[in-house]
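Asks: Listed after this line are the structures, all set down as structure tokens.
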Structure I
Amino acid sequence: MSDGNVHLTISGGVAEVLFDRPQSRNAMTWAMYGQLAAICELLQTDRTVRVVTFQGAGGEAFVAGTDIEQFKAFETGEAGVAYERTIDRGIGLIESLPMPTLAVISGWTVGGGLAIATACDFRIATPASRFGVPIAKTLGNCLSISNLARLRNVFGAQRVKRMLLLAEILNADEALACGFLHQISEVDTLAAAAALLCGRLVALAPMTQTASKESLRRLLLQDLVDDEDLIRQCYDSSDFREGVVAFAGKRSPVWTGC
């Protein structure tokens, strides 16, 4: 399994973060999560950067979640709790960046990829982009409450239920209609649309942007409740192990509810 890479380039006050594992639809490995965290920590104090963009390599996907092969090593629910907390910290680093952030999306944006995009302030996508968390069909695990809160905040509770309980994948038109997307742009104009939005953001008051972002972040996360019992229950289940094995074997899982 290729570990993949997350690259950072900075030019003219705009930092570009690229998820580079196109052969696997940019599915995140542990190494990539570590690189992403290090990049966010670096950007946290770089006052020369006014906007950060996130984009996937290859055009087929933004990020197609976490690479499921890695879950083969999980033996207890505690491993799931540790994983979800690691994801929470990583998503929190994106969300707490002081400058505006933009997800530039082409193709599949699912699971952890949807969490990354949701943590950004703005999102633009191509007409063929798709969004979801189909873990009820694939793994049989669950999301942390903080990531659920982020999804509910932008999609609304009923759409989140469709994504999680029905494993539905939403199209770009619906994501635009509910406010998740700022704009839909054709593939050949996506880069220009991203540059135009970045230019608008760079021209505005950074202190206002930072204070507004942080206030909204605090409001979103202020009343979260404990969820470790639910995470532990899912990751310690036979269904979760069946989901991982079935995915590796390229077959549909057989759920038992335990």
Structure II
Amino acid sequence: MNASGSNRAGHDIRVVAARALRLLPLDKAEYVPPFIAGLFTYVITVGALQDVASFTDIGMSYKAFQLPVGVLFAITGLSRAYSLVTDIQGGYFDRLVMSPVRRSAILVGLMVADAVLVGTLAGLMVILGVFIGVDFDTGIAGMAVFVLLCAAWGLAFAGIPYTIALRTGNPGAVAGSWVMAFPFLLLTTTFVPRDAMAGWLSAVAAWNPATYLLAALRSLFLGWDGRALLEGVLAVAAVGVVAMGLAASALRSRTRSH
């Protein structure tokens, strides 16, 4: 792509992202309930299991151990996919496709807005964690890496609801796409370390990308662990390649007739 084409693509992405960000205050119902659910999960889990967890060596406070879980429950599956369905049903998507805007910029622009939203919510959860006594031995830099990793995960997983939105154009199907997050969030080291899990669950967790993401996030409470962080990044990248590939294919299919 030449410089002119690159500038045009950047312009198109900024236009789509700016519109999506402007609409965020009007679409609180899309992200406030998941954030509250993540916060509720964190508070209830710590309150209910903190004493039980003291019998298991997790290497850190249970408040710290569960903070990544609360964040992932708040952000996994969070996207502008529902708004995209609204645009499809209202005809705005068709008008956008017929305009000079690059088709790929439609999806990328929405995901830029997703990254801002998810990063903000993850940051709020980190601030809450620090406020109640969670310590990052890696300091502010570690907090920043924590938020960036969470934002990358949220962005990678967003490919799934976008795929459903583009394939079906059905708001009900998109609203139900959060169910897809449950295998990732529950069949992993959500409540206890992997070595304390039953045999079959430990085996499943070994194949779950969220296991390595959680390990990477938790490592930031104790110090810099290059291997854990690398495995976490690779796990997020693997989910992103699959989910984004499906979303890109769905976008091509949706726009093929235009």
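No lab work stands behind these numbers, since they all come straight from the coordinates. Just so we're clear, the structure is a prediction, and the values are computed from it rather than from any experiment. Cβ atoms are built from the backbone, for glycine too; each structure is taken alone.
Asks: Can you say which of I, II returns 6, 28, 35, 20, 8, 3, 0 when P(r) over Cα pairs in 5 Å bins from 0, in percent, for residues 177-216 alone is computed? List each step's numbers first, then the result.
Replies: Details: I: 5, 19, 18, 21, 22, 11, 4, 0; II: 6, 28, 35, 20, 8, 3, 0.
This figure was derived from II.
Asks: So helix-only ellipticity at 222 nm (-39500 (n - 2.57) for each DSSP H run of 4 or more, over all residues; to 500), computed for just one structure, reads -25000; which one of I, II is that?
Replies: On the way: I: -14000; II: -25000.
It was calculated from structure II.
Asks: Taking volume of the Cα convex hull per residue in Å³, for residues 105-200 alone from the coordinates of each of I, II, which one would give 138?
Replies: The read-out was computed on structure II.
Asks: Out of I, II, which structure matches 19.1 when Kirkwood radius over Cα pairs in Å is calculated? Intermediate values should be presented prior to the final figure.
Replies: Details: I: 18.6; II: 19.1.
It traces back to II.
Asks: If you don't mind, another one. Can you rank I, II by distance in nm of label points 7 Å out along Cα→Cβ at positions 129 and 241 and just name the one with the largest value?
Replies: I
Asks: Then there is this: Using relative contact order in percent (Cα under 8 Å, 6 or more apart), single out the structure from I, II with the greatest value.
Replies: II
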